[in-house]
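What follows is a set of structures to go through.
A short reminder: the numbers here are calculations on the coordinates, not readings from a lab. Small disclaimer: the values here were computed from a predicted structure and weren't measured. Cβ atoms are built from the backbone, for glycine too; each structure is taken alone.
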Structure 1
Amino acid sequence: MTGINIFDIASREGAKRFERLDFLAWCERYIRLVIGGELAAFSLDGHPDLYEMYTLPMAPRETHQKAAQRGISTYCLLRVLWLLDRMAMKASYYFPTDDDVKDFSQDRANPIIDNSEYLSAKMQYDKADNLGLKQIGLSSLYFRGVWSKRKVKSIDADIIIKDELDEADQENMIFAEDRLLHSIFKYIIELSQPSRPDFGINKSFKKSDQRYLMIKCPACGRWNNVVESFPKNLFSSGKGDRFKAWIGCTRCKRDLNMKTLSLKRIEWVPKHPERSKDHRGWQESQLFSSTVDGKFIYDKFTGAVLTSEKKNFWISIVGVPYRDSELCPITESLIESMQGDRGFEKSAMSSFMGIDVGDICHVVVLGWTGYRLRVIHLAEVLADDEKGFCDLIETYKSYFVIDAMPYKNLAKRLALRYRGWGAIQYFKGEALREKTEGEGEYEVAVVMHDRTESIDEMVDMAREGFFVLPDPKKMKPHELELYERFVFQLKNLEKEKIMDKSGYEKSIYKKNVANHFGMALNSAFIAFRTGRGHFCPDVDPVVV
C-alpha cells in the first residue's frame with residue numbers, strides 16, 4: 001500500500017459519517033435558551049431564514065455578513081459545541097479584545113452550557129477555567145482576544161471562529177488561520193456586522209458563494225432579493241393613524257411579511273454556486289426579520305440624517321457595508337486615478353522617507369519630480385534591524401520623518417546618526433511645527449502636527465493629483481504583494497465620529513487599525529514639507 005496514508009482514509013470516512021449527523025435535531029434535543037425571561041426548548045419558529053443554515057452540512061469555510069440581532073452568534077456557538085460534542089477536536093474562538101472574550105463567555109457560552117443537562121454533564125470543570133477554556137469531553141474550546149499576536153499564536157486548532165471580524169486587528173487575525181495547518185478538519189467560521197466595502201467580513205463575503213435570501217411573492221410569484229432591491233422595495237401608504245409601511249414585491253408591491261411565509265416561499269440562492277463546496281457566505285438582514293416591521297424600517301431609513309445614523313442603518317439594519325466619502329476618503333477609484341506608468345524606482349532628484357514604527361516598521365519613499373511626489377519604494381523592516389533603516393536612508397539619500405513612539409530610542413538614534421537628514425515625529429498641537437529636543441550632541445530635530453489635520457492635508461493633495469503611485473503591471477511578484485498591502489492599508493485611513501471635551505461632534509482618524517503604510521505615506525509627506533522639497537544631502541552621516 002505504498003503511497004496510501006491509512007490515517008487519512010480513516011479520517012475522511014469518519015468525517016463523512018460525522019457530516020450526516022443532524023445538527024438541528026441535536027439543538028432541539030439538548031439546547032435550552034432563555035426567551036422572554038423563561039427557559040424554552042430550542043426552536044426555529046419565527047426564523048424560517050435560519051432553517052437552511054441549520055440543516056446544510058458545513059462547508060470548510062462559512063462567512064456571515066450580518067445585521068444586528070439576527071441569531072448568528074447563537075448559531076455559530078451552537079455549531080461549534082455540536083462539532084466538539086461529536087468529535088475530539090480543538091476550537092479557538094477569536095474576539096477583538098479580552099473584554100469581548102469575558103462578555104461572550106459569561107453571557108453567551110456559560111448560560112447555554114449551564115442550561116443544557118447534556119452539555120453540563122460532559123464538562124470537565126477541573127481541566128478548564130470559567131472564561132478562556134471549556135473542556136467538553138475530549139474536546140477543548142478556547143476563547144482568545146486578538147489584540148496581540150502572542151494570543152493568536154498560542155494554540156493549535158481544528159476549528160477557528162472569528163467573531164466581530166471587522167472590529168478586530170486585521171493583521172493579527174491573519175495568523176489565526178495558521179493554527180489549522182496540522183488539522184485534518186480545518187473549519188473556519190467568521191461573522192461580523194460589516195463596516196466598509198472590501199474590508200474584513202465584506203472582503204471575505206465577496207470571495208464566498210454569496211448567498212442571498214430570495215422570497216417568492218404570494219401574489220404574483222416573483223422571486224425577490226430584498227437586500228439588493230432595497231430601498232426600491234420599501235413601500236408606504238396612508239397618513240396619520242392609517243399610515244403603514246412594508247417591504248414588498250418589486251413587481252406588485254405585495255407585503256413580503258416573513259411571519260406569513262412558509263419555507264416553500266423562501267430560498268437561499270448563491271451568486272457563485274461553484275464556490276459553495278469550499279466557501280459558503282450568508283447575507284443576513286433585518287429586512288426579512290419576522291420581528292421587525294416595515295414601519296420601523298421606514299422610520300429608521302427616512303429619519304437617518306446624520307452620517308452616523310445613515311451608517312448605523314445600513315450596517316445594523318440592512319447588514320451591508322457603508323462607505324461615506326467623508327469617513328473613508330481613500331477610495332478604490334482615487335487609488336486608480338493616482339497610478340502612473342512606471343514601476344518602483346531606485347533613485348530620484350530628491351527623496352523623502354516616512355517611517356511608521358511598530359514591531360514591523362513600514363517605510364514609504366517619495367521621489368520629487370519637480371511638481372509631483374512619486375512613490376518610488378516601499379519596505380517593511382523589523383524594529384530591531386537598525387542596519388536595514390540605515391541601508392534605506394543611505395541608498396535613497398532621503399530626508400526622513402520617523403515616529404518618536406513607541407520605540408523612541410530607535411527614532412533618536414537614527415536622527416542622531418543622520419543629523420540634518422531627518423526628524424522624529426510627535427502628533428501634538430495643531431499646525432505643523434518644527435523644534436528640537438535634547439541638548440548639545442544629543443539634540444535632534446522634531447516635527448509636531450495634529451494627527452487628523454495632517455492626514456486630511458495629505459488626502460487633499462492626493463485628490464488634487466499631487467501623488468503618483470507605481471503601475472502594478474510594472475512590478476515583480478514580491479513588489480506587487482507589498483504594494484497590495486500598501487493599498488489595503490491606505491484605504492484603512494478611516495475616520496470615526498467622537499465627542500470632544502466641549503460636547504461637540506468631530507471626526508478623527510481611527511487608531512489601532514492596519515493603516516501603517518498610510519501613516520508612513522503621511523510621514524513621508526511631512527518629510528517633504530519640512531525638507532523644503534529639495535533635500536539633497538551633501539554630507540556624510542554623523543555617527544554618535
Structure 2
Amino acid sequence: MRPFQLLSVSLLAGILTVPLAGTADAGPKSCSKRSNNTPAKLLQCMTLEGVRAHQQALQDIADANGGIRTSGTPGYDASGDYVAQKLEDAGYNVTIQPFIYPFFEELSAAELDQIAPVATTYTYYGFPSGFATMTYSAAGDVTGAAEGVDIIDAAALPPNSSTSGCEATDFAGFTPGSIAIVQRGNCSFALKALNAEGAGAVGVIIMNEGQPGREVNFLGTLGGTGITIPVVGASTDVGMELAAGGVIVRIMVDAISEDRETFNVLAETDAGDPGNVVMVGAHLDSVAEGPGIQDNGSGSSAILETALQMAKVNTRNRLRFAWWGAEEAGLVGSTYYVGNLSQEEGEVIALYLNFDMIGSPNYFFGVYDGDDSDAVGSGPGPLGSAQIEATFEQFYDALGEPHQGTDFSGRSDYGPFIAVGIPAGGLFTGAEGIKTPDEVLLYGGVSGEQYDPCYHLACDTYDNVSETALEINADAVAFSTLKYAMSTETINGVAGKGNFKERKLAMDAEMGKFEYLGNHLQQ
C-alpha cells in the first residue's frame with residue numbers, strides 16, 4: 001500500500017461516526033483472523049494486490065470462455081461461481097437470483113454494401129464514418145432499394161428534433177421489400193424499427209441525426225428481442241448517401257438475439273439490524289466485445305475484496321452486497337431485483353452504494369452528484385443522496401485528492417434504486433467521455449483522449465486500468481461500506497423509510513419491465 005493510507009487514518013477516522021480502536025500492533029498478516037471493524041484496520045487490509053487478484057481471476061475466466069463474460073454465457077456463469085464461492089467460504093449468506101433477459105451476441109462482423117449505382121463497402125465499426133449493428137437486431141442477409149423516411153436537415157436544430165420513423169404514418173407509400181433509412185431523433189430506435197417492419201421493410205438503417213457531435217457512427221440498442229429484421233446504425237454521411245434515391249443496399253447481420261436465463265449474486269451478513277439494510281453493488285457482466293476487466297471488473301473486484309475483509313465485522317446494520325447480471329443489456333439485473341422487492345423489503349433498505357468503472361486508465365475521480373449542486377443533466381438523488389456524496393468528498397479531501405461531481409445520468413445500477421426513492425451514491429472514473437485540459441491539471445493523464453480508451457472493446461483487459469485510481473477508490477469503497485454498516489443516522493434522519501410501495505408502483509408504471517436501459521438508452 002502507498003504510505004498515504006497509514007498517514008491519513010487519523011483524518012479518515014473523523015469521518016466515521018463510531019469509536020476507533022487502537023491498531024498499532026496490527027499487520028496485514030492478521031487480516032484473515034481479525035475483525036476489521038475500524039477504518040485503520042480495514043484500510044490496512046484493503047490491498048491493491050487483493051483487488052487485482054480478483055481482476056486476474058476474471059481475466060482468466062474470460063480467456064477460457066471466448067474472451068467474454070457476457071450474461072447468459074459460460075464466462076458469466078463462471079464469474080458468478082467465482083464470486084459466490086469466495087463469499088460462501090468467507091461465511092456470507094449467498095443467494096443466486098435467476099431471471100430471464102434478452103440476450104444478444106454478434107457471431108461475425110456485419111456487412112453494409114451499396115450495390116448500385118456505385119458499388120461501395122462501408123466500414124463496420126468505422127469512426128467517424130461507418131456503421132454498427134444495433135443491439136438486438138435480428139440476423140439476416142437482405143438486399144433491397146433504399147427508401148428514406150421523413151428525413152430532415154437537422155444540422156442547425158436541437159438534438160432529438162427529427163421524428164423520422166416515429167409514426168406509422170411516416171411510412172405511407174413505403175414500398176414493401178425495401179430497406180428503410182430513418183434518422184435518429186425523438187423516439188426510440190425500437191419504435192422506428194417496428195414501424196419500418198410493419199410497413200414491410202426487410203431491413204433498417206438508422207443514421208445519426210446530423211448535429212455537431214451527432215454525425216458520427218454510433219452504437220444503439222433496440223431494447224430487447226422481438227425485431228425480426230436486421231437493423232444497423234450509421235453515420236449521417238452514410239445514411240444520406242444511401243437515402244439519396246435510386247440506391248440498392250445490402251445488409252448482413254450474423255447474430256443471436258433471444259431470451260436467456262442469467263442471475264444476480266447476493267451476499268448478506270448474519271450480523272446487523274435486518275430492519276436497516278445497507279446495500280453495496282456492482283455489475284459483474286461484460287459486453288460481448290471483450291472481457292470487461294475495467295467495466296466492470298474494477299467495481300466487482302473492489303466490492304468483493306471489501307466483503308472478504310469485512311467478513312468478521314459484527315456490523316450494526318445488515319450489510320448486503322450485490323453483483324448484478326445483464327447490466328450491459330440495460331440494467332436488467334438490478335431492475336429485476338428492485339422490481340421484485342416487497343414493500344417491507346424495500347422499506348428496510350437504508351441506502352445503495354454503486355461502483356461501476358472505478359479504475360479508468362485516463363481517470364478522473366467522479367462522485368455521483370446527490371444534491372445536484374453541479375446542475376448538470378439529471379436532478380438530485382432521493383433525500384439522503386447528498387449525505388452519501390459528502391462522505392466520498394470528505395474521503396478524497398482527507399487524502400488530499402481532487403474530485404468532481406458526476407451526474408446521476410441513469411447509466412448504471414443505481415438507476416432502479418433512485419427511481420423508487422432509495423438514497424444512492426457511488427464513484428465513477430469515466431467511460432467514453434473525453435478528458436479536458438482542466439482535468440489533466442488535476443489528475444494527470446492525456447487531454448483529448450477517452451477516460452477509458454478500451455471502453456466496451458476487446459482491449460478491456462487486466463492491463464486496462466489505472467492502479468492509482470483503483471487503489472484509492474477501492475479504499476473509498478471499503479471506507480464508505482464500513483461507515484454505513486456501522487451507522488446510517490445521517491441517511492435515515494433525512495430520508496425516512498416510508499411509502500416504498502407507492503414509489504415502486506410509480507417506477508413500474510413509468511419504466512415497464514425492461515424499459516430502463518441505462519447506458520444503452522439512446523434516441
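Listing for the model above:
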{"item": "Of the structures 1, 2, the one that 12 was derived from, the read-out being relative contact order in percent (Cα under 8 Å, 6 or more apart)", "result": "1"}
{"item": "FRET efficiency 1/(1 + (r/R0)^6) of positions 302 and 350 (r between Cβ atoms, R0 = 25 Å, to 0.05) from the coordinates reads 0.75; which among 1, 2", "result": "2"}
{"item": "For 1.4 (distance in nm of label points 7 Å out along Cα→Cβ at positions 206 and 238, calculated) the corresponding structure among 1, 2", "result": "2"}
{"item": "Read-out Rg/Rh (Cα atoms, Kirkwood Rh), computed value 1.00, structure in 1, 2", "result": "2"}
{"item": "Label whose coordinates, when mean count of other Cβ atoms within 10 Å over residues 230-237 is calculated, return 15.1 (choices 1, 2)", "result": "1"}
